[in-house]
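Just so it is clear, none of the values below were taken in a lab; they were calculated from the coordinates. In this text the structure is predicted, and so the values were computed from the model without any measurement. Cβ atoms are built from the backbone, for glycine too; each structure is taken alone.
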Structure 1
Amino acid sequence: MKFLPSDFAKLAATVVVAALPAGAAWADIKIGFNVPLTGFAAADGKSALEGAKLAIAQANAQGGVAGQKLELVVYDDQASPKEAVPVATKLVEKDGVVAAVSGSYSGSTRAAAAIFQRAQVPYVVSYAIHPDITLAGDYMIRASAMGEVQCRGGAKLTQNLGKKKVVVITVKNDFGQALAAGFKEAAPKLGLNIVNEYEYGMADRQFGPLVSKVKADNPEVIYASGYYFNAGPLVSQLRAAGVTAPIIGQEGYDSDKFIEIAGAAAEGTLVTTSLDRDSDAPATKAFLADFRKATGAGADMVAAASFTAVNVVVEGLKKTGGKGGDALKQALATGSYDTPIGKLAFNDLHEVKKDLQVQVVKDKAFRRHSVISDPVLLAPPSKAK
């Protein structure tokens, strides 16, 4: 399936768009969307929502599904597991969604996954990386590379840079710990030497003691997990202290907010991610153009992944005539998709098989650095393993 967005960006300001032919049936097909719209992750959440809204607007403008319009039912989960459970329950029991999409972080997505699995509601995950999400059951599908794959890509990138001596810095949550565990597993296989490891809390913004220790370690590369709101200060303070080693981040860095917060120190930062802003692929170019027309801003990975996840659901619904349950689960899992974040197909654990993009901050923008496309290295775990 190809997701080649036409010029419907002006329609994306509303979630539900009346764009079906006259006389068509107007019973809504509801797709749930849990997303952090308040709290520490609100900037990511708002970007994710814009991507999801664009996907729904375009699908409705093109005729909806089986003579019905699509409705995106949105709730704020604050990126909190405690909030995600009642949100998922409400989507299932009150709203009767036929499918759901996570536009949120790993902790809240893991919490919601059990609710959707129990209700047999397919749940497509935009960008949350924790391995336990798809292990919740066969109604889970992940549209972006899981943590284990991303960190292997980070280790391979370190090797490609010709570096061996690495310091690992980890944010203490599901996201950071999944990445650190995978990187440490991959490192010795690629000839890398982890000379030290450090952790920091989600709320930390001052890193003086940590920075001093890293400087004393004198690494050749720093593999540092985090989000734009803590990675920005971390990178800025490392550079201010005279640490010049290349810094490799992940999708949590993939936001213009990271560049804004880190300032000049962001230059040269490498990020393993899903979105190649310099791609010549028609699906990517069209999405980037349409997103900018719809929002007046450039798209980030979160927006592209959420747009993709919603479109995966839409394509599955087209195959089932708008029906959910097992039929939709099977349609989603067996499809292949040409999307803004690359060509997607899923394995038997419903993990995605795709290339990993590497972006670099150059002249205050994310630009293409390289692509990691090793199918063995990037193979996600399967039921057989």
Structure 2
Amino acid sequence: MKNKNFGFGTQIRKSPFFESTVKWGATGFSVYNHMYIPRDFGDPEKNFWNLTKSAILCDVAVERQVEITGPDAYKFVQLLTPRDLSKLSVGQCKYVLIVNNDGGVLNDPVLLRLAENHFWLSLADSDVLFWAQGVAVNSNLNVKITEPDVSPLQLQGPNSGEIMVNLFGESIKELKYYWLRELNLDGIPLIVSRTGWSSELGYELYLRDGSKGNELWEKIMFAGKDYDLHPGHTSSIRRIEGGMLSYHADADINTNPFELGLDRLVNLENNINFIGKEALKKIKQKGISKKQVGLEIKCPALSGPNTTFWSLFSNKEKIGKVTSAVYSPRLKKNIALAMVDIEYSKVNTELEVEIDESTSKCVIVEKPFFDPKKQITAKQL
């Protein structure tokens, strides 16, 4: 892409790393949280192998932060999520859900606790800033809610740890999975966390000064030149292998946590107060009518991820839909996440899927499809 003035107007933002991603070979972009995100550096399969065998650097500045500060910040954050935060320490991160009053999922961010009353919600693709500001109006809690000048990069893959040592020294090895550290790289202010959206060993580097985006990108690429670091993009193949959700595809406002198998992120038993608690109690008591499952699709290798929802059938009756699907070159299978009626959700259930105008057989399998115990991401360096 040679036109540096590429864009569709000022209403869609460019990240602080935009120029660097174009320089390093980005050829296609999507829009996420009102910002461009690189989606194409050439071959998605090569990007997958780069991620799983060496390392990739991804511009994920689209993961905008909702910053919550003030004397009542902790109470307010707990109000937003059904996950019990009572043991969340300063310097720790947690994967959480944000639900509405009906128990529908609004977002599945990573929550970072930077100080006693200082939090970031690192967002998936939805306008949670507006939701949080609206909730705050009638909460009677003393909080300030803003979108700060913070833009993350993801450094992911088995070589990411060595690259981080090259950047920050041996002490970075002490950073545990889902913990964070405040760092400075040659005058560039950062929050670094052992997190990522790849199901691989990895880090997120949250840039706290957007004017230094290209400088940071170049420093990381230089530090990784002897470790086979490649510019890349988030991998749909690896995401689906890992059973990771993509908001708007695998979950939305009409999906509840129990349908997604995320019961562990909902605490209904203690005295914490959160939006949607009564609705989730009723849903749990009544039971769910649909459930997310893993699928193997028995057809020739898919040429790329699905761009529409594919209908699922049992004996010609529609019983659900495929939400995310892709061919895994490692597993040599077409794998998918799907939402099906509960009576068809058992492993080994055989169904049919309609792809374009053809029908293929598929079978429900366990998910995640690879590394189900997350040993890769959580391993100690």
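Of the structures labelled 1, 2, one was used to calculate semi-axes √(5λ) of the Cα gyration tensor in Å, for residues 59-210 alone, giving 28, 16, 14. Name it. Considering all the candidates, the number was obtained from 2.
Hey, mean count of other Cβ atoms within 10 Å over residues 203-210 derived from one of 1, 2 reads 21.2; which structure? Answer for the origin of the read-out: 2. Could you figure out which one of 1, 2 the value -12500 for helix-only ellipticity at 222 nm (-39500 (n - 2.57) for each DSSP H run of 4 or more, over all residues; to 500) was computed from? Computed on structure 1. Of the structures labelled 1, 2, which one yields 31, 57, 11, 0 when P(r) over Cα pairs in 20 Å bins from 0, in percent is computed from its coordinates? Label of the originating structure: 1.
Source structure of the calculated read-out (FRET efficiency 1/(1 + (r/R0)^6) of positions 91 and 219 (r between Cβ atoms, R0 = 25 Å, to 0.05), 0.05) within 1, 2: 1.
Taking mean count of other Cβ atoms within 10 Å over residues 331-338 as the quantity of interest, name the structure among 1, 2 where it is greatest. Top value of mean count of other Cβ atoms within 10 Å over residues 331-338, among 1, 2, belongs to structure 2.
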